[in-house]
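Values in this text are rule-based calculations from the coordinates and carry no lab data. What you see is a predicted model; the values in this text were computed from it and never measured. Cβ atoms are built from the backbone, for glycine too; each structure is taken alone.
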Structure 1
Amino acid sequence: MPPLTVDSTFAIQTSPQEYVTLLPKVLGSTTSPFIIYPTDTTIWVAGVSTPPNPTGSQIRQFFIDGTSKAVLNLTNVIVSSIVADLADPSGRLWFTENSTLSFYDSTQVKETKAITFPNESIQYLTRDPQGRIWISMASSSGTSSIAVYDPVSHTNQTYTVPTSGAIIQGITVAPGNTIWFAEAGSKKIGRLVPGVPSVFSEFSPPASISLAAPVQVAVDPSGNVWFTDHGSNQFGVFDPQASTWKVFPIGYCLDNCISGLPNAIFLDAKNMIWFSEHIAGRIARYDPSTGVLTEYSVPGSNAPYTWWAMPGPKNLVWFVALGLGQIGYVNSSIPVVTGLSSGISELTVQRGSYQRVPITVSSASQEKFSLNSSEVTQDAPPFNPPQIYSSSQSDVVPGENPYSTSIMIFAAWNATLGRRYVALTAFNSKVSLNVFMRVNVVDSSISYLAVGSVSMIMLGSLIIFVRRPRKRPSAKFGERAKR
């Protein structure tokens with residue numbers, strides 16, 4: 001174990017600031033932050049070694065008073081998940097160590113190996129209200145399982161997931177100790193109701209919804225299961241009561257990052273859905289009550305690679321920027337105050353045609369903005385022209401009056417028939433906001449229909465963009481947009 005060196009790192013700002021604050025990089029560190037877990041007084045961080053350093057992990061403890069210290073160095077280990085202890089969240093941390101569940105105890109200043117599961121690879125951890133640790137595991141044989149370990153009685157039990165090749169990943173505990181989990185390999189959402197006998201249920205999306213690899217889950221107070229689809233640009237929700245599914249694209253981002261790879265997902269104290277966008281380099285918040293997706297861009301000279309994010313106290317959402325070697329937080333108390341509205345909530349477009357969507361933007365800020373859209377991954381397959389796309393406007397200068405315009409939503413001749421959600425995106429280099437419109441693609445022999453319903457979202461000072469068609473004629477806009 002390394003000496004308990006203390007480094008000056010940060011103090012939370014209380015004065016007006018940017019939405020996103022990055023803490024200074026820890027000097028001399030050979031690991032990059034990977035997983036983060038905030039508590040009232042401690043921000044736990046598991047870092048991983050980056051090449052050319054040998055494979056290994058470091059557990060580091062950041063404190064609210066502006067200091068941090070390395071508490072464990074682990075060789076030949078990639079810590080994939082950490083969970084603070086229920087009884088002592090700032091002094092005890094559970095973590096994965098290959099096939100072993102271990103914990104660090106600050107009172108004894110050491111690591112303790114609690115239990116080993118031979119031939120299993122521990123994926124993720126979660127904790128139930130009784131303080132028991134629930135574990136998702138995958139083996140090289142193709143089987144997946146869920147284990148529970150009780151730190152008080154030191155007892156454990158293992159449940160085998162019915163589907164072979166499920167590749168179980170994220171896991172969470174819902175009220176009543178119902179366990180929900182993501183199956184990245186079988187592209188399902190699973191549920192375990194422990195008992196005698198225990199009951200497994202596995203749910204597949206309808207054929208109209210294409211998932212790449214659901215990896216993390218969170219359950220809201222109504223029992224809806226929210227998930228991220230890693231390998232795509234999608235996040236979604238499954239309602240087990242109604243057996244309904246919805247998937248939404250993340251917002252438009254530069255360079256057509258169609259595979260933004262949403263990853264970690266959690267609810268905050270206000271039941272907002274927060275998730276990280278690994279490749280897009282943003283931290284996202286979805287408000288189920290308004291249908292608004294807000295995305296905060298992490299600044300940096302390199303791609304941030306925001307692998308993990310988790311809400312903590314004082315309206316701060318903590319994240320790791322793996323590509324920058326830093327951690328930081330989004331201050332969700334800072335309001336985003338520009339208005340974006342559209343008079344259409346659902347649009348029907350014939351194949352090989354387009355429809356106009358009216359948009360109005362009002363902003364107290366004088367920052368330029370642009371407009372764009374984003375579609376689900378299945379409508380923009382890699383290395384192929386998109387099936388759904390839109391016109392765009394860039395560098396629009398806001399005026400004293402709201403700016404009204406329209407963008408065009410196109411459906412290619414080969415577009416898949418049916419309904420899907422498209423994000424109308426407003427953003428600048430700091431923040432993006434999105435409102436979702438359902439687009440129904442029909443055969444060219446069917447006339448179009450537009451259903452009106454005003455959608456209003458509150459944004460911050462930002463630029464608004466809409467996806468530029470790849471090798472397709474661009475739309476012309478009013479003189480104001482050209483300036």
Structure 2
Amino acid sequence: MVFNSLTFMVFFALVLALHAMPFKWTTKKFNLLIASYLFYAAWNPPFIILLWVSTVVDWYAAQKLVHAEKPLARKVWMLLSVVVNLGMLAYFKYGTFLLENFTALMAGIGVDYQAPAYDIILPVGISFYTFATLSYTLDIYLRRAEPAKNFLDYALFVTFFPHLVAGPIMRPTELVPQFVEPRKASKQMLFFGLGLMTLGLFQKVVLADSFLAPAAEMIYDRGAIPGLVDSWIATLAFSGQIFCDFAGYSTTAIGAAMCLGFAMPDNFRFPYAAIGFSDFWRRWHITLSSWLRDYLYIPLGGNRHGEARTYLALMVTMLLGGLWHGASWAFVVWGGLHGLYLAVERFLRSRFSTYRPGPFALLMFALLTYFLVNITWVFFRADSFGKAWMILNGMFGMNSTAKPILPTVHLVFVSLIILGIVFAHWRMREQTLETAIAKVPAAVLSGVWAVMAFAVVIAQGAGNAFIYFQF
């Protein structure tokens with residue numbers, strides 16, 4: 001079940017109706033838990049078993065961590081949680097990748113190894129909910145949080161349908177306390193939540209799927225050699241598509257939770273207005289970057305053990321962050337480029353710590369950041385290194401035999417939409433969506449809302465899955 005489907009609209013209306021009934025709070029939470037399992041089961045019912053395993057193991061391990069007195073016992077229970085969660089992730093997401101690379105390695109040393117068939121379906125959202133459950137046991141192991149008071153609250157934290165399959169990646173300290181006392185959306189929360197859902201669906205259905213995806217697909221999914229303009233327009237189209245797709249999901253998820261009376265953290269803060277890459281990762285997929293910082297970068301040493309250790313921790317974190325996105329060396333390269341960018345930025349900041357750029361310099365740095373981010377998107381989008389190099393050659397004017405591919409209408413629409421996105425991000429760079437909306441007259445706001453809703457309806461999408469579902 002996807003947010004951009006009629007099925008979800010009916011499902012969500014029923015969930016809202018049940019949540020508004022005068023039931024006891026425990027009954028309402030149980031209804032939300034059942035609804036969340038139904039939401040997930042719409043993809044592949046047997047994969048609910050994985051959710052149960054992850055939920056039960058981490059609940060049990062956390063309880064044992066609290067009562068264990070010996071350090072060794074605490075480490076054993078923590079290790080159980082890590083092995084089960086990362087083991088499931090490794091098997092379902094990276095099994096084929098590891099087997100293919102092992103086969104290639106054997107062939108490289110002259111061993112003719114025939115790998116067995118490994119036809120495993122990737123459970124949707126497994127990368128997200130394993131990180132969420134891991135944060136629960138890790139925080140308790142590090143004594144940064146207390147365990148949930150009852151199993152129902154914890155199970156609902158894991159499975160709560162708005163964030164279950166593509167985030168935001170929730171921490172137990174952010175969501176579990178919200179299940180303790182009865183919560184019901186106020187009239188203002190309900191309207192704002194529905195408005196966020198409309199905005200998110202507009203980003204996904206209208207901008208990402210209808211206007212931006214076709215241009216990217218015509219270049220990245222076909223064999224023709226693209227020239228300078230086609231390569232850049234297709235890459236810019238994908239930069240807009242992945243933002244509108246993923247930010248659209250996060251916005252819809254936050255809005256759906258708000259309609260039920262719950263708050264979830266922002267996952268995007270106008271990332272294409274970032275000035276530098278540390279700023280970019282404070283704005284892009286915020287819940288993932290903070291998870292990697294707290295549970296990987298800092299445990300690896302962070303910036304506490306000298307420059308060499310800091311750069312190593314930074315690079316390892318971003319390489320693994322790239323691999324988290326997909327079982328492919330292209331994703332590792334994507335993460336590695338971001339790690340390199342961050343390392344170079346950190347080096348330059350340390351050498352020019354007294355430099356204070358003016359407004360024009362800040363604008364140039366922002367454009368440079370966006371330019372380099374688009375270079376990384378090539379590896380994220382291309383289905384092979386060969387395709388990535390062909391696109392990069394086109395972006396730098398090296399495909400001399402290339403002929404025009406994209407129709408003028410795509411060139412115009414993509415250019416206007418990307419300019420609009422970047423301009424909007426720059427204007428909104430220092431403020432939140434809530435504060436910006438508060439300044440808009442009610443009549444104008446209602447008109448914009450109506451136009452977005454109408455555009456979503458007439459787009460008549462096929463219920464295309466969100467890009468991040470594959471991760």
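Given a value of -21500 for helix-only ellipticity at 222 nm (-39500 (n - 2.57) for each DSSP H run of 4 or more, over all residues; to 500), point me to the structure among 1, 2 it was derived from. Label of the originating structure: 2. When P(r) over Cα pairs in 10 Å bins from 0, in percent is computed across structures 1, 2, the figure 4, 18, 28, 28, 17, 5, 1, 0 traces back to 2.
Computing mean count of other Cβ atoms within 10 Å over residues 383-390 across structures 1, 2 gives 14.9 for structure 2. Hey, distance in nm of label points 7 Å out along Cα→Cβ at positions 31 and 167 derived from one of 1, 2 reads 2.6; which structure? So the calculation was done on 1.
Given a value of 20 for relative contact order in percent (Cα under 8 Å, 6 or more apart), point me to the structure among 1, 2 it was derived from. Label of the source structure: 2.
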